[in-house]
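A.B. asks: Below: a set of structures, written as structure tokens.
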Structure P
Amino acid sequence: KKKKKKKKSILLHGDAAFAGQGSVYESMALTELPDYTTGGVIHLVINNQIGFTTDAYAGRSSPYCTDVARSIAAPIFHVNGDDAEAVVRCAKMAVRYRQNFKTDAVVDMLCFRRYGHNEGDEPAFTQPFMYRVIDDKIKHNDTVLERYKKKLIEEKVITPEEIKGMEDRIVGILNESYEKSSTYKEGNPDWLGQNWTKMSGHQRTATEMSTAITEDVAKKIGIALTALPEGFTVHRNLKKFWRKKSNPLKKETALIGLGTGEALAFGSLLLEGYHVRLSGQDTERGTFSHRHAVIHEQKDVTAQHRPQYRPLCHIPGATGEFHVSNSNLSELAVLGFEYGYSTEHPNALVIWEAQFGDFANGAQVVFDQFISSAESKWLRSSGLVCLLPHGYESGGPEHSSARMERFLQCCNDNPDELTLNHLEQLQDINWQILNCTTPANFFHALRRQ
């Protein structure tokens, strides 16, 4: 709670995008979900009353562009952008609300853009009446700055001479900075900043490390995975699953399934002090009933009392934290959240799992704009893992289109260069596309990441 009070997120929106983009609603829907809350976001909507050239009446079905925020009962402050002090008051109220209640608040600032939506247009082509009014305001010097200067002078808060002194000082700062820009030299690119400083970037060659674990470690994890608290009643069908899961761990030559291989990878990382976060639709059980990372009490249960047991949280000696969470039915917002989480936690294994592989379709913009390209565009790194189970196996048109080539197309491989050093390949590539055909493949891939 203290961290959520010290840090706050502020998002800047346009009015048309706030009303029209589904990502706004999907993201706001995470606000009160326990494993996805950020302690509230302050949304500042710059409401210039048009969406590029689309009038407000044609850009939304609600009276206000901010009505989507009513779905989470967020307070919405509508304010005249020409009234500087009113804008400040609304901003302060939004901040206080967010700090006290740890949830979203919205400021809808009604204003205009002098030269149209992109400030380089001819807005009168499509909004002649609006820009006749705006041009008349500008012609009569009826701007926010001039209004506020006049108000302060009339209230004897400041003199015209003091205002002139402020303006000269600000213009001087701007001119000085402009002069310095001609000799400015860009420093070294910040490929790996803050939490990533100890990670190997493009300047350092990574060291190859073994991803194997000892037999004793595997048995230690296996005991924790298959042990249940005394008196805890599991579903009758899960008893068979538990026996099937525990038997291979007792035999040196027995075959281990995909779910167990995954659990061994998670458990070994937790023992080494790394945090593991797994998120997505149905991830606690696993869409194909292969994981069961959360066990539910079957008898001693009521609407208010629902005991759960998470085996991976009870490995003796493990110092890493294990979090697994069923998300709401959103791909775009949840994948975006986990991507952001991964950028701040390089030493954690952060995983988003699609319910079915091709449900990645609903989050394609996150793959394209962030995961595959953020390192090149913004020099920001991420170690996010995306699991796309059963992506292409003739499950019908809606459950079989997560073809690997769709993701391979976004790889930054240079067709004119061939790097034979596999460590350099792993470092230079923007992401790795893996087809894990055995539990061992899957285990080592997760451990390597």
Structure Q
Amino acid sequence: MSGELISRANLSVPRYTSYPTAPHFKGSIDSSRYESWLQEQDPAQPVSLYLHVPFCKKMCWYCGCHTKIAARYSPVETYAKTLRAEIEMLADRLPGRFSLSHLHWGGGTPTILSEEDFKATMALIGERFRFTSDAERAIEIDPRTVDAAKITALAAAGINRASLGVQDFSPAVQKAINRVQSFEITRNTTENLRRAGIEKINFDLMYGLPLQTEADILRTVDLSHQLRPDRIALFGYAHVPWMKSHMRLINDDDLPGAELRLSQAAAAATRLKQLGYRQIGLDHFARSDDTLATAQEKRQLHRNFQGYTTDMAQTLLGVGASAIGQLPQGYVQNAVSIHEYEKSVAKSQLPVIKGIETGPDDILRRYVIERLMCDLEVDLKEVCEKFGCEPTYFKTERAALQEYEDEGLVKLQDETITITHQGRFFVRTICALFDKYLEQGLARHSKAV
């Protein structure tokens, strides 16, 4: 790999699960603004719902999520009651009973909720919203913390997709990230899910972990394939100790450099495709009969805070501490502190502390970035016609892409940008050319590859 490409791989750029990205949210967007946005929603359009549970039984050192350790269940129980109270507030402020097309439980470890609390929360959602006939109801699972009884309860509550955290099956890597999880534990959880009727299964894998080798990630891919997940996400570890203090427990000297990270990502992607998976965008893989692959074929793939998705809803309601919501008018984020979140809800106040209103330029650039992230191609002429802007709107960005074409990362034909096979790993860097906020330097991001 050339020195120039290594430099690009080392660039810090957003993951582009939103645009504008979260570091640019402002405190001027508060609960009253969010309430007015909610009241403007169209009851004829379905919404999706994300619920965040910021508790775990043990801290994984690689984790970049908003979470904390719960040594007792009482704070989790209090939090679950607050979640339900926030759901009630949201439903009360919407103009009618809305249909729900996607539901996603994330964390943290959402399965840390007791069966009773989980059942009560799902029942409330069913009362206040109407699930569409094809609604996806997904949950993130730590295989180390669920048994067959808990999985049966998830299925009884309506869960139909599960995402299992795997990361890597190498014992040395697992010890280095403080997450020891044998293949047998993952296999047993997968089998219990299928016995319970939850047949849509995702695995989350990672490259760029401490002490991880290319052989490790390939072995992990092969072992994962034995369990036949429908989707596999292959994330690059984002080492951001300035944001997550527990990452300081990872020895910097044990981390692979940019060239090794890229080699791991490329080797894993090649092996997954050899095993019959279709690469989706940057870092997702799906079986050819999975809805994610179908959406990609139809160019109906989207991207939100859960990554690549088939969710077509224009409104995503975020519930829980730190949860982010997306509406046609803009983005909102709840209080990150569990204490502040619970205090706001106790006052019957929506716990939003910041957000951003999206203007015409934001919406236009978000579309370009999303199409590049999802389709790896965009026609700027068609985009300008679609949004009614001048054909020269992206003149500066188009000119900046020339050096990327010289390096073999993109192909430029008239106003069409096509990301090449090699360029796929640099798609976030390419998207960054269209990010007008990035140059403001308000945040530090993860490595591009």
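A.B. asks: One of P, Q was used to compute distance in nm of label points 7 Å out along Cα→Cβ at positions 111 and 295, and the answer was 5.8. Which one was it?
C.D. replies: The read-out comes from structure P.
A.B. asks: Still on this structure: Tell me which structure, out of P, Q, gives 13 once relative contact order in percent (Cα under 8 Å, 6 or more apart) is calculated.
C.D. replies: Attributed to the structure labelled P.
A.B. asks: To continue, here is another question. State the single structure among P, Q that was used to calculate P(r) over Cα pairs in 10 Å bins from 0, in percent, for residues 23-262 alone, giving 7, 28, 32, 23, 10, 1.
C.D. replies: Working: P: 5, 15, 16, 20, 17, 10, 9, 7, 1; Q: 7, 28, 32, 23, 10, 1.
Here the read-out was taken from Q.
A.B. asks: A follow-up question, please. If distance in nm of label points 7 Å out along Cα→Cβ at positions 71 and 207 computes to 4.0, which of P, Q did it come from?
C.D. replies: Q
A.B. asks: Something else now. Can you tell which of P, Q yields 1.05 when Rg/Rh (Cα atoms, Kirkwood Rh) is derived from it?
C.D. replies: Among P, Q, the structure yielding 1.05 for Rg/Rh (Cα atoms, Kirkwood Rh) is P.
Every number in this text was worked out from the coordinates using simple rules, so none of it is lab data. Bear in mind the structure is a predicted one, so any value in this text is a computation, not a measurement. Cβ atoms are built from the backbone, for glycine too; each structure is taken alone.
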